[in-house]
Structure P
Amino acid sequence: MKNLLGIVRGRRSIRRFKPDPVPEEDLVEILEAATWAPSAGNAQPWRFIVVRDPGLKRGLVAAALGQDFVAEAPVVIVVCADLERARRAYGDRGVGLYCIQDTAAATQNMLLVAHAKGLGTCWVGAFSEEDVRKTLSLPAGLRPVALVPLGYPAQEPRPRPRRPLDDVVEYR
């Protein structure tokens, strides 16, 4: 396995996938990595909906403003925030901030472990929450915060430029 910084630097957003299925053991490890993300007060306010059904994936495409590559992936993981779990732990701040931070950390873990296993992902945030909720019949207490198409890449995007550290780091 590559070193961690190499994995971080090598990860790309993949928007073209091969039809090959994702091995179940890889999917389980990716999901387990998500559960090891840090969370405020260890509340772990996440739920992961694994979507393989073609009809549901088409519904997710519609919810994602027509991003067809979502349905092209063999698997789509819908990352949800469990709002009631977050509220019990931290009230309004848990619902408005911590559960978003926590699910973002879990999503990043998934992306990195998937890349380390030779799989591709894309963090999709442009979607109608209500349409995702309807497509998957999610209860009111689950807020979809990310769609993660997952599969073997059918493309090798080049690295996108990064701002230099001098532009983004401030020492005090």
Structure Q
Amino acid sequence: MLAGAGFVAYATVISREVPTPKYANLVLYASPAKVPSFDLARLGSGARVTSAVLGNGPAVVNWFQSTCVACQAELGTFASVANKEQTTIHFLGIDINDASPAAALAMVRRAGAEYPVAEAPGIASISLATRFGVGDLPATVFVSAGGSILGEVLGKVPRTELVALLANLAAGRPLNS
């Protein structure tokens, strides 16, 4: 199984374009894949979170973990921007393979996130993250209205860049325009 995960990770890396000069941490996918289907528990409690939550796009998926310092620093900004943009873009948070879902839930509540947040525990979460193209945390993945994964920002996204990227996504423009 690890060999298969390694191959998928390698294939994901070689299918990417280089980061764009305008957005230092933005990586565009040369061959956008469709969003994989998933069915995850909601962080805390409540109805399960499935791939249907992304709707018909456009959408943004923020991958994080409570022990990730950059994730902690980013989540407040991400939540405040996302809460304002939910009428035009679908948002989802995924807490990946977290040793303390309770700490992650507290972090999400402090950030004031109003969008769905799923819990992805165990080795299966690594497989799902790989299918989204995520290799490190935090990661913010951008999905087109047609359901294709366009690219991601690796690491913390500055507010001004996030707002600009979301405007491009909502308008159907290339992310790096």
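Rule-based calculations on the coordinates, nothing more; no lab input. These numbers were taken from a predicted model, which means no experiment stands behind them. Cβ atoms are built from the backbone, for glycine too; each structure is taken alone.
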For the read-out semi-axes √(5λ) of the Cα gyration tensor in Å, for residues 60-123 alone, a value of 27, 16, 8 was computed from one structure; give its label from P, Q.
-> P
Supply the structure label, taken from P, Q, corresponding to log10 I(q)/I(0) by the Debye sum over Cα atoms at q = 0.13 Å⁻¹, for residues 68-163 alone with the calculated value -0.43.
-> Q
Identity of the structure behind 35 (criterion: relative contact order in percent (Cα under 8 Å, 6 or more apart), calculated), options P, Q | P
Who wins on Rg/Rh (Cα atoms, Kirkwood Rh) among P, Q, i.e. which is largest?
-> P
When P, Q are compared on distance in nm of label points 7 Å out along Cα→Cβ at positions 92 and 108, the highest value belongs to P
